[in-house]
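Peer 1: Next up: the structures, one after another.
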Structure I
């Protein structure tokens, strides 16, 4: 898969996933909201790990700096 995420984009996604994790562990979110945000956090972590976001591909978006 083509890499299309820059460093700042990846860092922001990891931070957002960590915030969702903290909110869940502290009990600030629960139920359906916790499930939805938890799934989104997992997707954010996965896309950050591989530096590629499938939703960027159809729109030809890339946050990577031009080489």
Structure II
């Protein structure tokens, strides 16, 4: 487990950060709260080797919404 994802939740967009096990920033993005934003998040995770067998852990500060349901 070398990559972690954090999502800062907002009503119309979300800020995403990927960090390594040492806390170094690997990537960040602002995504929309819609299908396009979800596709962007999934592409970002895939680019950092997220797979079904080795998923990148995601921390998000809410328990509702499209991203939560899809994650």
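Peer 1: Computing mean projected area of the Cα convex hull in nm² gives 4.9 for which of I, II?
Peer 2: Label of the originating structure: I.
Peer 1: Can you tell which of I, II yields -7000 when helix-only ellipticity at 222 nm (-39500 (n - 2.57) for each DSSP H run of 4 or more, over all residues; to 500) is derived from it?
Peer 2: Only structure II yields this read-out.
Peer 1: Going by distance in nm of label points 7 Å out along Cα→Cβ at positions 13 and 37, which of structures I, II comes out largest?
Peer 2: When distance in nm of label points 7 Å out along Cα→Cβ at positions 13 and 37 is computed for each of I, II, structure I gives the biggest number.
Peer 1: In terms of relative contact order in percent (Cα under 8 Å, 6 or more apart), which of structures I, II is highest?
Peer 2: I
Coordinate-derived values only; no laboratory data. Note that the structure is predicted; figures quoted are calculated from it, not measured. Cβ atoms are built from the backbone, for glycine too; each structure is taken alone.
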